[in-house]
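Take a look at the structures listed below.
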Structure I
Amino acid sequence: MERSGKQVSPAGGLFPDAAGESARGPFCAVALNRPVRREFTYVVPPRLSEGLLPGMRVAVPFGRRREVGVCVAMDVSCEIDPKRLRPIAAVLDREPVIDLELLELTRWMASYYACAWGEALAAVLPAHLKSERGARHVIRVRPAPGVGSKELSSLEERWPQQHRLLRTLLEASGPLERRDLLKRINLSLSPLQTLIRKGWIISERILAEPDELLSAEPRPRARPEELTEAQAAAVGRIGEHLTSREGRTVLLWGVTGSGKTEVYLRVIEAALEQGRGAIVLVPEIALTPQTVGWFRSRFGDVAVLHSQMTHAQRLAMWRRVRQGECRVVVGARSALFAPVRDLGVIVVDEEHEPSFKQGSTPRYHARDLAVVRAKRCGAVCVLGSATPSLESWANASAGRYDLIRLDRRVHGGDPPPLQVIDMRQEVAETRSPALFSRALITGLESVLERGEQAILFLNRRGWSPVLWCRACGETVKCRQCDLPLTYHRRLERMVCHACCEEQRPPRECPGCTSPGLRFLGTGSEKIEDGLAVLFPGIRVGRMDSDTMLRREDYERTLAAFGRRELDVLVGTQMIAKGLDFPSVTLVGIVSADSALHLPDFRAAERTFQLVSQVSGRAGRGDLEGKIIVQTVAPDHPAIVQAARHDYEAFARIELGEREALGYPPFGRLIRVVFEDADPTLVRETAERFADALFDRVAQAGGMLLGPSEAPMALVRGRVRYHLLIKAPIGSGALTCARKGLIELSAGLSRPRVVIDIDPVSML
């Protein structure tokens, strides 16, 4: 463990004017939430030494500030003059808030994902515990009474940021938390403060409501008297692993509707009978209300942890779990770190989902970390999916995971028929651009006549993703991001989905000044509008990040659909998996290949998974279902094998290509991204890193590709370059490259260097 050296004057223990008591007492190591891959040594004064243990939070002087860190070791050695060390200022806990199991897990996490231990610990702690005061209030904002379209119009031309902010609040069905609002629309506090001074927005500092939970009534999930033969076998095998406490991982591969959730519930029942706890991870917040409803109907008191909760709610839940009041936790990615006592089961539902990967430091993958945590604490990790990630499939095929199959739907029968529509042929035959194919229109008509329900999926929000100039062939792009602007018809704005900047649709091309601009492509908003034109009076709900402004919006929309108050649910990926509505008999995938040609080696895999997962929402009850897939690439293996419901055939094809190119699961990857407003600095730094690493990586058996411009080469005014390191399985290239990258980036303030171990996106 590194210690503070005399040359680093801002370090916690190196100010010569430390109090006299700093020379007495034992020494402790403290991890701070800073991007410095080391811990800092402090003196524990006699008045605080009694009872201080690893895992407790402490307040310490750091430079001219006072910060909160976590004591990670006691009685450490000190190689410098103790008189030059500073004492910890306060011990903030009476007992460790992070137990030894999580302390060691975060240490491994920091080492593997190339971040500071303090940054890994910050991912575990609730937000209120990261500061000394631990705020007990939240700030909510709402429009003042009487403020509406008149005030909004007055801001439109001169004050676009204030306009965006006020419009978002007016669209919301209730007050929004200030931090969530500003994060969503990418604004600073300044425009909000201006609107508050005008009296157009009311800001309320209110006492947090820690007991406020998901408000929707849970949908009961009856406990079947008998399991299918396959379910019973699965529960038995997983139960054996649970009893053995060997820390095994199981890949539960089950077709959609095969009863994976009931297997989860039975295994958790077994864990509770043994006095152990469970964590269930779901990939989308939209799934949380329904999943929580199922688990509460079976177990009663279930803790919920996800990012749409207030800080106070998360802290209250966290404390209940830590005290043993709740032994079952359901939540998104960060729920993996819940302090469950005697953890017996970790379920990762839809384990293939890329949303389990954290996009900011620490860039961990919750699925992979769940496997590590289960192994360390003797729990069983159940990875469930109808379309497993190729990494998990390879691990199961090699015997590293126990593979359990659920090949048939609970209610029997074959999967619903899947009809692939070639939209190129559709346009040729109808002689007009088609939003909906004739087959999809006919299917919707039948569903509406029978009083059933349908789901339409398109993984693209807005009305149209491209405004194209026929004269010069260019698209209208964001000036800050060099990405196409998406037209939102309801807003009458072109919006950048990277930086949130907006502008009116131009009348002429910004490049060649030609007036011949055309909207191309389709988004979820256009689907909603198209349904209203085709079927007047149809009841449509839309679920995407434009309509789901508050956490209550998820619950309200899904509850209305469950009560059959909506005929059709239109949405993006948040409706693609996990939802279980027996009256849904038609699923339409409006454009199956929207992600197929992205510059990402996982594009085909994700397309297959999306088509399969969305298809699985149909025919889950006693009614027969049907799936219609619209595509311009009907012969692509991902579409062909998804239409045949043949995962194994697709896996064989894709794994063959991955092996030839050395991509996962046959190799490990590190992606390094360099970002700065200065393009020369970015390019030169990327080249310097590549030059320094090339020979070292090659000698360790790996390969370095790049540097080159990232596919998204300009985001929020920052130029982006990236390089990719391939490390064959069994070589030392990953460890070598990670060590070299940490050395090269140490102390580098510009450009920003992002080290992403096992990346899930190449964009």
Structure II
Amino acid sequence: MNKAITDGVLLMPPPFSNGLAVWSREDGTPGSASYDGAADAAFVPADQDFAGCLELQKTEGTQRLRYSGETTLLPGCYLQVRARVKAMSGNLPAVRIAGWAGGAGGAEVTGLVTTGPSVQLTAYGEIVEVSAIVGVGQRTGVDMVWGSAALYGHFGLDLTGTTGGVVRIDDIVIEDVTSVFHRKMMDWVDVTDYGAVGDGTTDNAAAFEAADAAASGRDVLVPAGVYHLAENVTFENGVRFEGTVTMPDDKRLSCIRNFNLPTYIDAFGDEVLAFKKGFQALLNFTDHESFDLGGRRIELDRPIDMAAAVPGQETYEIRRVIRNGQFNVVASSNWDTEVQTSTASYDSADPLRLTNVANVANIPVGSLVEGTGVGREVYVRSRNIGAGTIELSQPFFAAPVSQTYTFSRFRYVLDFSGFAKLSRLAFTDIDFQCQGVASGVLLAPDGNNMQFRDSYFTKPKDRGISSHGIGCQDLHVDRCQFISDEQQTAATARVSRCLNVNANDAKIRNTRFQRFGTTMVLKGNGHLITGNHWFQGDNETDGPRVAGIVFTETNVKSVLTGNYIDNSFVEWTNEHDATPDFGTEFSFGGLTITGNIFTVNDAAAWFSWIVVKPHGAGHFIQGLSVIGNTFKSLNGTTDRIERVDDSIAGLDFGRTRNVTFEGNTFNGVGQNTINPVTLEFDQSAPSVNWVLDVSGYLPFGGWSREVTGLVFENAVENGAAQPVFAMPYVTTLDGANNNFVRLTWPEAVSGRVHVTARVDRPI
């Protein structure tokens, strides 16, 4: 039963675009005030989600909106009233469907429930749909039971709660849902009954829409055949596909009631195309925030260009989720890395640009750039073919004016590089089976808050997650697994990397990384690296180890807490600085390393877990806390836990500030590192000068810049064994390497002293 179809009963109120004179701010009865010309209401002709809609400012305790037309209620007929609403600004109200019940002679029928369930708006821009069913009978699912006395209603909605907020309301929908309660013999309608022809060429879009309109809660059946759809088609009802459909790339199929990959596979007969069309619908339709892959595996013999799957959608920044499925790579030449070489010019005054690039048209966006003076994980962000230039993701630290560069374009399962900006897309419970053939995901060049949760990256050939721009801003990687394809390769020979970040505020948490060349390369600051486990060991005896995590900014303002860092080290560089010598910027600082487990086995003795590698002169450490960590070396002893790699430049130890190494435990480590360090010294023979060696304990081989405490145990005595009560003066920066402390007495004395020395000064 559908009275709108069978009896021609008019149910739908007019759209707001027809004017607000028929929309009452009271109960909708004749003579009640309307919103026409009201200061707190306006029609918005173009909204990104609703097209035309009503914008309403909440100025009353219960702000009412009622259609002044009389919507007929017939015996045995059940109507559903729906509205989509989103908050724009101000206080967040609650929303509910509401109505006024009219009886014989226009009198109000009292004593009825006239409001539906209330929904509290909780976020700006989030689309919330409210609905209520009104009808005669007391049936499960009926929100407003009006009985037989009510002949018609004025329907709309209420905004309740605090005043002052602004909301937008899509056109209100009133539908006959009687068939939900009084089912027909068949629970489906056939598209062929509405003119559809499965010949592969006839445009069936209108027939599909007509069948959906007639379904009224039943499924729509697409029988065997191939049905061409030349326009966008939306199924408000469930749909079953025995046949398949074809569509132009820029047309969408939206299956609202069963929006999942299995439905789209049934619709298109091809799992890759089905995923593309599902993703297209996800980014162009607001009824669903996620696309469920239904646990299905998608076989891929080539990368998916995700921007090409959504023609005309270059920028998207509304939260969307892809969940619950697997991408399985099938070997083919489509995954081969494209390698180009080209001469280009570089000027540190224009640090993010290559000029005079030969054959620039042949260099793909997203390519890794390699050459003399180029740091790790520098990519081609964009190119200007006419100007012969390339925009880089990061500067070079010591590139010559002109040289030949190598550009390597890896192939990714999901490639988002064609978007201009993409934000708030999450992957949950996704398995990227790269099979040693493909890389995982290439992010868009711009965007923020991309998320990967509870997902696997298995055997990526080159990269797990790559950023060739700033689409990695506020990147989230939570509870994921990265499993290398190079597990039997010596650590120094591996080339794979799990992820890189060019922007700020990455959150890498509770994730496991297994035997990659480098686990992560992080530019920017504000990173939170917590609860992870990465290990990069190999089967080599006394083998060298490589960096696991690389920070490439001097003042990182980052936290490394509660991780298990296994057979790799933390490397801190400034290799993404076009003028790497210290100038007016902050030098190395802002890093907190707390509560981690550091381990190594079968490594060379010179291995250290914390390595600072300046790429320019004049740098120093001005803020580093290494507190409460455990360091353990197995099957061999490590000389010390930290060192400076001065192969390019050293540190200025005369400017060290705010360095703390305390509360750490050392196992299999030749020399503990402590700052401030308190040591006991014995001067057995009387001497005017006591030279105290604190050098071994000072971080990074730094200088003894400050003494903050002297405590003498027992009496200090002169050569006659008489107590001496004078105090010595302290000389810091003593010795050839400025790392001893000297106590000078007024006479030769002997005794025992506890001295507290620092490699730094706190201010």
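Derivation of every value follows stated rules applied to the coordinates shown; laboratory data play no part. For clarity, every value in this text was computed on a predicted model and none was experimentally measured. Cβ atoms are built from the backbone, for glycine too; each structure is taken alone.
Numerical summary
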read-out: Entry that produces 0.96 once Rg/Rh (Cα atoms, Kirkwood Rh) is calculated, selected from I, II; value: I
read-out: Identity of the structure behind -1500 (criterion: helix-only ellipticity at 222 nm (-39500 (n - 2.57) for each DSSP H run of 4 or more, over all residues; to 500), calculated), options I, II; value: II
read-out: Among I, II, which structure scores highest (criterion: distance in nm of label points 7 Å out along Cα→Cβ at positions 242 and 754); value: II
read-out: Given 4.1 for distance in nm of label points 7 Å out along Cα→Cβ at positions 314 and 506, calculated: source structure among I, II; value: I
read-out: Comparison of I, II - label where relative contact order in percent (Cα under 8 Å, 6 or more apart) is highest; value: I
read-out: Of the structures I, II, the one that 0.10 was derived from, the read-out being FRET efficiency 1/(1 + (r/R0)^6) of positions 274 and 650 (r between Cβ atoms, R0 = 41 Å, to 0.05); value: II
read-out: Read-out FRET efficiency 1/(1 + (r/R0)^6) of positions 74 and 666 (r between Cβ atoms, R0 = 35 Å, to 0.05), computed value 0.20, structure in I, II; value: I
